[in-house]
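Please treat every number below as a calculation from the coordinates, not as lab data. Note that this is a predicted model, so its numbers are computed, not measured. Cβ atoms are built from the backbone, for glycine too; each structure is taken alone.
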Structure I
Amino acid sequence: MGVLNALFENFHWVLYVCGVLTATMFLQAISPVAVMERTYGSAPTDPNGLMLARHWGLMVGLSGLLLIGAGMFPEIRSAVLWFAIIGKGGYAYMILRRFEELQGKPAIMNAMVDVIMILLFIAYLAGT
């Protein structure tokens, strides 16, 4: 229990790291084609697809800022963690359903990192 107690007492650092990693998706808002081609092997080319890819990068990047905020403000932590669990869970599920097609691409590693974050968030919520 000592390790879990130490983790919970310093959970703000976990949230800062998870938030920064998640906020890197702002890069997709800036350069959707480059990020999506590298991560998934292809990218939309039509204006609507690019607009949605940029928007998704913006929204996921903002959720990273929410995680950082949850590290600073414990009163919002529970709501932000549930939001992140649902969002990251949905992403991981969609990516892992396409495991064969995406094997060897960074998308698989991204999904695995999100699963680790989800497990940390659930452990925190269960322990508090």
Structure II
Amino acid sequence: MTKKISMVLIVILLVLTIFLTTCGESKVEFDDPGLEQAIREAINKPFSDISARELKELKKLDAAWNEIISLIGIENCTSLEWLDLRNTHINDLSPLVNLNFLRVLYLKGNPLNEESKNNIIPKFEKNDVLG
């Protein structure tokens, strides 16, 4: 009888651990379906929710020539080192500001707003990030 109780307790503990682990992961939402698609391809996850933990592992993202307007959500890619956003439709670069590991950034062909041109681009140029 005690073996059965022990096994039941172990199973309950295991289920509880799995439940708490998956509930603790925050789901990341993207404003732009083009950005989400590029990220899904990069992390090889075509379906289901994308967690912040998964995005923290992403180091390279090629989103060039996609119909991207908004970068909201990319700020969760905190380990991103290389980013290609050429010839998309991005005007606001503010979601990139805190990507501290970013070493290469391609932006040619985007209609950047004044804030991005005057305040954000100079920070990237100062750190020799722009490609």
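If mean count of other Cβ atoms within 10 Å over residues 75-82 is computed to be 19.0, which of I, II is the source?
On the way: I: 15.6; II: 19.0.
Attributed to the structure labelled II.
Source structure of the calculated read-out (relative contact order in percent (Cα under 8 Å, 6 or more apart), 27) within I, II: I.
Of structures I, II, which gives 0.7 when distance in nm of label points 7 Å out along Cα→Cβ at positions 99 and 115 is computed from the coordinates?
Corresponding structure: I.
One of I, II was used to compute Kirkwood radius over Cα pairs in Å, and the result was 15.3. Which label is that? Of the options listed, only I reproduces it. Here helix-only ellipticity at 222 nm (-39500 (n - 2.57) for each DSSP H run of 4 or more, over all residues; to 500) was derived from just one of the structures I, II, and that gives -10000; the source is II.
State the single structure among I, II that was used to calculate FRET efficiency 1/(1 + (r/R0)^6) of positions 43 and 83 (r between Cβ atoms, R0 = 30 Å, to 0.05), giving 0.70. Computed on structure I.
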